[in-house]
Structure P
Amino acid sequence: MKTTPYFENVVLAKRPYLQREWCQKALDRPVRIEIEPNNRVRYWVFISELGKYLRVVTLEDRETVHNAFPDRNFKL
């Protein structure tokens with residue numbers, strides 16, 4: 001999985017419980033995908049260990065992870 005320096009240095013430091021496997025699962029089997037106005041792409045996946053949906057944001061290439069966080073407001 002490719003990541004940005006922001007993901008490596010900021011996101012993982014701020015959310016040390018995040019697992020890379022969860023991010024990969026979001027890219028492989030998302031329940032929803034949305035394209036942001038800046039062409040970044042949002043992916044959601046339910047993570048049972050969190051009991052929440054995880055939002056993973058990639059760059060426009062759809063493979064470089066830039067951000068990831070539990071999305072408490074997401075609903076199918």
Structure Q
Amino acid sequence: MFIATLLALAALGGYAALCALQPFVRCRKCAGEGERERFGKARTCSRCRGRGQHLRRGRRLHNAAQRTHHAGSR
């Protein structure tokens with residue numbers, strides 16, 4: 001039980017470090033191209049809005065927590 005807890009904490013810490021160092025990840029829907037072909041026409045990707053990258057979920061959670069803390073400590 002203790003080892004499993006340590007492994008879970010290590011994985012969580014590693015993901016937190018990854019989110020801090022590389023907050024953006026390549027879009028999986030368009031493979032980082034920014035647009036994808038649909039019915040023979042190139043269209044802007046709806047997930048990344050043509051940028052080819054989007055924020056990781058962990059970074060998005062961190063930003064939301066920061067905004068909430070900042071709004072509560074005014």
Structure R
Amino acid sequence: MNTLEIREQIQKYVDQLSPERLLVAADFLAYLADKEDNDATQELLKIKGFKEAFLKAKKNVEEGKVISVEQLKRKY
């Protein structure tokens with residue numbers, strides 16, 4: 001079963017749910033999405049030096065020390 005088929009199947013189930021059950025389903029999906037985001041974040045934080053590099057990049061953005069994609073394309 002591919003992703004599109006899974007989404008279609010889920011939509012069929014959603015269409016059959018009462019408003020109360022829709023709230024439960026929405027909460028569960030929100031939990032799954034949040035957990036996936038947290039898992040991805042934890043993977044990134046395991047990379048040596050990632051946190052420091054991220055904080056430095058964030059500071060550069062805040063200070064306007066950035067280059068546009070257009071400039072990068074012209075440069076390389």
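Readers should treat all values here as calculations from the given coordinates under stated rules, not as data from a laboratory. Here the structure is a predicted model, which means the values were calculated and not measured. Cβ atoms are built from the backbone, for glycine too; each structure is taken alone.
Among candidates P, Q, R, the computation of percent of Cα pairs over 13 Å apart that gave 73 used structure Q. Who wins on FRET efficiency 1/(1 + (r/R0)^6) of positions 27 and 51 (r between Cβ atoms, R0 = 25 Å, to 0.05) among P, Q, R, i.e. which is largest? Going through P, Q, R one by one, FRET efficiency 1/(1 + (r/R0)^6) of positions 27 and 51 (r between Cβ atoms, R0 = 25 Å, to 0.05) is largest in Q. Given 10.8 as the derived value for mean count of other Cβ atoms within 10 Å over residues 19-26, which of the supplied structures P, Q, R does it correspond to? Considering all the candidates, the number was obtained from R. To test your reading of the models, identify which of P, Q, R gives -3500 for helix-only ellipticity at 222 nm (-39500 (n - 2.57) for each DSSP H run of 4 or more, over all residues; to 500) when calculated. This value belongs to structure P.
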